[in-house]
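Input: structures, listed below.
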Structure I
Amino acid sequence: MDAFVIHGGPRLVGRLAVNGSKNAALPLMAAALLTDQPIHIEGAPRLADIASMVRLLEDLGCETSEEVSDSASATAGREAERTLTFRSTDWSSSHARYEIVRTMRASICALGPMLARRGQARISMPGGCAIGDRPVDLHLRGLAALGADIALESGDIIATAPGHAPGRPGRLRGATIFLGGPFGSTVLGTANILCAATLARGQTIIESAACEPEIVDLARLLGAMGARIEGAGTPRIVIEGVDELDGGRHRVMPDRIEAGTFMMAAAMTRGRLTLENCPLDAMLAVSDRLKEIGVRIETDETAADTLRATCEVTMDGLPRPAQMTTQPYPGFPTDLQAQLLALLTLADGNSVITEKIYPERYLHVAELSRMGARIFRQGPTVVVSGVRRLVGAPVMASDLRASASLVMAGLAAEGTTIIRRVYHLDRGYEAMEEVLSSIGARIERVDDKDLLLDGAPLGALESGAGAV
């Protein structure tokens, strides 16, 4: 199992291009199940979750291929941009097996497209995860409203369209569906119902739909395939079902969570970072909090596409304390809560963070405390009392975004930080150690078998060196 060895202190200075969005790419890939024509996804990031979705689609009868663009050039240690192509050619398997689904909860987004096109779908029930319960009841309620028969068998969800029979897929029926839940709307649930409704008979209205830009990105691809959709990006989406969908080509929107992570990492090290392909127009809540803290974000206001902007991020003094509450889009995203918390550990005063989406999403608190952070939790709220310095320590990654916060802390800490179980990071950040090294970080991926029990790297001890 891999680990990161980080020697803190250097400022992050340089230029990066933001990758395509993982959270957008996964439903876009699943949309290939809606047609027997090719779907081309440009700019798909090289991530463990993307690889898992490729395996799932192949298992469900899709032919897949990859093409690397000759015109794209590597930036900051990254390979040239690639295009993934999918074509659904075999309907004989409509079972998303546990062996694949257990590696990635987002596998559930194959349910709606597969049900709509093939008339039946069987998908392993996603399990729990480190950040708390993430139930799929809203997905199932929405599909049932479209006429699907829903059953649970041996840990699998089995969904069947009305009129389904051997040799006849059946067809869903349009309906008005309320998708609100106790913590707001559901992004993947909205994606599932949106895809399913494109081939349903009649009109479907999704009320309390997720407004995230990743849903808008999905609607753009579906529209290019021939779907009739109005209102994507608002709480009310109206879909007029069509008989069939064609193929399509689409470029994935930039990853706003990756962009926010690198912005905060630059600020935490008092660096200067230029970000290309940055989706600033989808990050207004993030920019608002960063500017409140004292981070400068400068951009060309004449840029034609604010979803693919170039901006410069700088931070000179201590961060100012701030208050933040995570909310559904356009509020502050829960996927950047841990990173902001890490930045505020060095603020000049007390900050308050409240987690409204996943109230248990605080596993990083104990690990940051090992590095000298002063954090006090009461239910879904934490108070962060800023300290003058963090100190490197051995820590354990618990989930994707918590892992990113520990990397940020390690970059700013004095001394050496060892982060174990960094496979979490590979789900959402492409070659993170190489990217950070390209802008000045002293970070290396190692096999944790080469680490001693106290966290010191064997190679450094044997050579007497102070760095890896």
Structure II
Amino acid sequence: MSNMKQSKKLIFLFPILFMMFFTGSRAQIVWTLEDCIVYAFDNNISIKQQVLTTQYNENILNQSKVSLAPNLNAGASHGFSFGRALDPTTYRFKENQTIMTSNLNLTSSVTLFNGLQQMNTIQQNEFNLLAGLQDLEKLKNDISLLLASAYLQILFNRELLQVAINQHELTLQQVERTDKLVEAGSLARGSLLEIQAQAASEELNVINSRNHLDISYLTLTQYLDLDSVGDFEIEIPEFGDVARDPIMLTVGMVYRDALNILPQIQSAEYKLQSAYEGLSIAQGGRSPSLFLNGQWFTGYSDARQRLNTETLELEDVPFWDQVDGNRSASVSMGLNIPIFNRWMVNTNISNARLGVLSNELSLETTRMDLYKNIQQAYADAVAARKKHLATEEALISMEESFKYTEQKFEVGLVNTVEYNTEKNRLTATQSDLLQSKYDYIFKMKILDFYRGIPITL
């Protein structure tokens, strides 16, 4: 009986244990920046749309290649003629008779030469496909930078929250000390009220910092198109002294690497090559075109008759005998020479030249924008490093100054207002240090990105 009770108890507890295990397992999932990027590449809707665009371009390329082959089409018809009808198999008229006819045909044609328009179209479609693939890579790069920025924002808000919590806990300790001093008559009650107000203000800072952290988590999960934040948690990397080593790069070094690596440059170059092929296609419209046609035909008529040599009477010719006997084939070659087509060819050539000029300007603009962006990123990285180093020095001084102020406050040599002012200056300096730290990390990641180095933390 006791074993039965134990079994029922285990059966009852199993779902609860399973849910606890399942919930615990989900809580243990930690996302790295690389995990976020890989997930976005697999699930981002914009990336999926760009993949469809490249597949569309690939289909167009394949079709342009197949278009070099001859076409082949089959046809069949069946009809009735009434009254004075023509027998198409004998070309004789029948009076007051209904004739049933059937026709079968095969046709084929192939272009032998048309000013190399087909070959240039294939080349143009290849460049369009390559440009589309580079546009896909650029989209992935943009999303990677977006995710890195959101990821670093979480790390920044996380450390900022910890600073707010530490400062609040320190103030609560001072509230406790001040309360004891007021009870002992060493301080006026106004000092306790002032330090309690500071604690309340810092508690609000903790709440605001926590809200900012939650919003930064929400932002990242929205970039990933996740349904909800849930148990989403990121990995906390160790950065160490991020600004210890000087920046050994120059704008020229980064720009030279970027010209050979970044997909937006390669895409603009492919689009320019496509425009050149488009000009060749338009110019091919001035060339004569040579084509070859072939046709096979047969037919059947129920009015068709023949003489039976045995009975010397007319009899209907069977269907398959007519199909075999009425066969005919033809092959023809044609030449089309353009003379005047309402100025269409010249207009196409003029527009194609404008397309080339437009893509040349687009390529130059892309290069100039890239150089400007690298200049800005380099200047931002240098400035962020200088600010970080200066803030580190300032924080050391502020911490020593605050310790001295705190000691004087505990013995009543400094009032609450002076203590709070010094404490707020320390908090602001700590926040500035965190901001400069993550700003420097992100700016250096941008420079690495321009050099073709994958974004990692």
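Just a few scattered comments:
- Each of the structures I, II was assessed by FRET efficiency 1/(1 + (r/R0)^6) of positions 295 and 447 (r between Cβ atoms, R0 = 30 Å, to 0.05); the largest value belongs to I.
- Entry that produces 11.9, 37 once Rg and Dmax of the Cα atoms in Å, for residues 87-134 alone is calculated, selected from I, II: I
- Among I, II, structure where distance in nm of label points 7 Å out along Cα→Cβ at positions 39 and 351 as derived comes to 3.8: I
- Label whose coordinates, when helix-only ellipticity at 222 nm (-39500 (n - 2.57) for each DSSP H run of 4 or more, over all residues; to 500) is calculated, return -24000 (choices I, II): II
- For 70, 45, 43 (Cα extents along the principal axes in Å, calculated) the corresponding structure among I, II: I
- Structure with the greatest value (metric FRET efficiency 1/(1 + (r/R0)^6) of positions 335 and 375 (r between Cβ atoms, R0 = 35 Å, to 0.05), set I, II): I
Here, each number is a calculation from the coordinates, and none is a lab measurement. In this text, all values refer to a predicted model and were calculated from it rather than measured experimentally. Cβ atoms are built from the backbone, for glycine too; each structure is taken alone.
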